[in-house]
Structure 1
Amino acid sequence: MQKKLVIVCLINFLVAALMGLMLRYGFVLPLHEFIKPLPFQFRNLMHAHSHGAMLGWVYLMLYVLIIHHFIPEKKSVYNRLFWLTEIAVIGMMVSFPFQGYAAISISFSTLHIICSYLFIRLVWKHQKVASKPIRLLLKASLIFMFVSTIGIWCLGPAAAILGIDSAFFQIAIQFFLHFQFNGWFLFAVLAVFLHRFPIENTPQFQMFFKTLIGGTILTFALPVSWFAFHPLLLWINGFGVLLQLWAGYCFIVLLRPHWAEFWSKTLTLAKWMYGLALFSFGLKIALQTSSILPEVSAMAYQYHNFVIGFIHLMMLGVISGFLFAFLLESSLVFLKSKILKLGVYSFIVGFIATEFILLLQGLFYYFALGMIPNYYLVLFLFSILLPLGLLFIFINILNHGTKTVKTT
């Protein structure tokens, strides 16, 4: 991996995390009082935060990892495409806070989508993956990335014809988010993760692969039901989460023969991040399984805490947990550094604490218990640990390693 590319990804994540911290501070002290000189609106800053985290951190970090592991001939086109994509990310993070969805931000978003299509084409053409299971996971992730963008292309017509408050507009947004997180992001990190294991194309893997794909597609019925309810959608979602539950079991079966050897060779800090990612992955499946109950599916939409908590569970727990574990296994980090340990533990504690607080407040709302005392202040204070942890990890990588390193 090229050190400078990883540093760019971490800077994007740090900026996005600071934006998220500002959003939470906006509930402690009204945001307009905190940034009076700047014409920010809460919703616009939220768009910049989400685009920076998803497209500036996860997308580009997966870009670097996929090229490193699966493209043996490092063609210069990948470097040029990376920097063009980064220009699109910077454009979105700068324009969204000031204007929201408007000409400039939409132009940069469109540029990013075009870059993603070029990336799909290049990887599909140049990948040299000997293992069929890993190749299937990689190609599935690229297909899901392409499919997810259909939701973005639908936003313009939906807004023009039906308005931004219409069910079609909201479903288009959910379509993009669902197949980005549960499709492109998840399948890509699984491809990189399972690349470390001697997984063969056995019936067990085929069962895992097919049930995970089926579950990913069918569970989109749940967010659709929030805006265009029909009882059949709950049955489709129910079948989808059962498929995901079975995929989770198959995942355990696949890893069990190789786990002891893998875990014994994994360094302590990487174990913490792998533990965070795998626990979050299991919790994600469990929470989606609970949505079979109509009361739970309704509660998930009615109380915003649960939606934010689930998005962060996927973004920070599953996806970022895996990405940081991959980084901690590389020569980019100085493992004996106290600042690295502080960064890893700060990030993990910040994630667990904020998820717990969001969940607890959601339950308080559901049982009509009101607000947790000093809820917004406590949530903000624990949220500080997230960008702080990122900063420490960034400093460690910045001050250590070579420009290009080899990883297993």
Structure 2
Amino acid sequence: MGFLSGVFGQRRSESGDYATFGEWALAIVRARPDIVSAEFDPTEFAITYATPAGGWGQISLATPYRSVSAAPADLAGDVLVFGLHRLIDNGEDVSSGLAWATVAPRLRPVIRQAGELATRVQGLSIAENTVWRPLLPCLMERVVIDNPTSMESVTPQHLANWGVDADTAFETARANMAELGSAIVDVFEAAEGLLYLADEDGEMYAGALPLAAGWIAALGAKAGALPIVFVPGTVGVFVGFATSPHRVRELVAVARGLFDDAARRVSPVPYTLDEHGRLIPFTVPRHHPAWPAIRSAEATLAAQVYATQHDGLRADLAAELLEDHAATLMHTRGADGIETTYAPWADTVPTLLPHAHNVTLTNVETGATFGVPWHVLATEVDLVPVPGLFPVRYRVQFHPGAQAMARMAAAQGLH
């Protein structure tokens, strides 16, 4: 009861306050003469900046926000300026000059939405200037350096300076979570049936615990049930157990509340382990009582991540760095209350198609449109992922021939 009352008693974060604070902080960072450019990322609640030497860094605004909130109103501006300047000064290329043996213990993995990979800073996309890898649908794993006053993203330049490859950095970062993971398992009381680590200041990197080898499995073994893990925001982690269909539905509902209230969201989707111990989405059959809520979670995550990616791709198109139109992933709710996603494909238009539950095909001459489930489209069209894009998109242009169109029209209807 204590856990549930704590969750549902949380104050909903005001996204407008965070956005206003972010723009205020961005103006201060941009005013520094040693900053070439800077951008505010509302998803990460962070500012990414570039220096004249070609380096770049990222400032998490969580600590400055708390400091300013606690300061008298007449001193808030001075507190923010001082805090931001200190974070920038302490984060200037200090880690890239350290030896691997020195920096390795400070590496941590983080789980993030992947849409930002298409965003550019100083002409380079985040994907090109960040050490990352796909983790789950719409989610990536990154490696960061746990500095005393900031969290620093690891870049390809860091790896070159340290003389290690990306796999070594990822495995080292995950291994650094082992001690915390073991300690959490030791104190976990299986009788409670729930584990919620809020980690509000992010100091423990609890949101990365699902990446610690054996952690989820150890919790499941202690509880004697299939574990289900959620990473609703960039801080904290929530774990429950699939003891009954009703229990699964409860867990998904609680996690959705945590996701909706998170200052910086990651995912409302439930995850578990496959037979090889790998993290995978937790799925249930359509008749399961949790299916509508899980479907909603999947659609919500996909819509958010693809929207962020779409903004980056649209900017590339405007800058003539891209020739193809990036289709928007639409998120809707049917008359039956079931949520779904669909992406539009207009005949003859070169399109980067996001992976969706459904695709609508439109004849540009007649305007006639019909929708088909993705699995039906995949039987008629050779869908090949575009290299370098995550979340995945598929390059399409001309609709298939008349017979294929007729077969799809016969199977039309949003899934």
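Which one of 1, 2 has distance in nm of label points 7 Å out along Cα→Cβ at positions 148 and 308, as calculated from the coordinates, equal to 2.2? Matching structure: 1. Consider the structures 1, 2: one of them gives 22.8 for mean projected area of the Cα convex hull in nm² as calculated from the coordinates. Say which. The read-out comes from structure 2.
Could you tell me which structure in 1, 2 was used to calculate mean count of other Cβ atoms within 10 Å over residues 284-291 as 13.5? It traces back to 2. Could you tell me which structure in 1, 2 was used to calculate helix-only ellipticity at 222 nm (-39500 (n - 2.57) for each DSSP H run of 4 or more, over all residues; to 500) as -11000? Corresponding structure: 2. I have 2.5 for distance in nm of label points 7 Å out along Cα→Cβ at positions 212 and 260, calculated from one of the structures 1, 2. Which structure is it? Checking each candidate, the match is 1. Thinking of 1, 2, which structure, once relative contact order in percent (Cα under 8 Å, 6 or more apart) is computed, gives back 18? Structure of origin is 1. A value of 1.4 for distance in nm of label points 7 Å out along Cα→Cβ at positions 132 and 156, calculated from one of 1, 2, originates in structure 2. Here the criterion is distance in nm of label points 7 Å out along Cα→Cβ at positions 28 and 316, and among 1, 2 the highest value is seen for 2.
Laboratory data are not the source of any read-out in this text; all were calculated from the coordinates shown. Computed from a prediction, not measured in an experiment: that's the story for all the values here. Cβ atoms are built from the backbone, for glycine too; each structure is taken alone.
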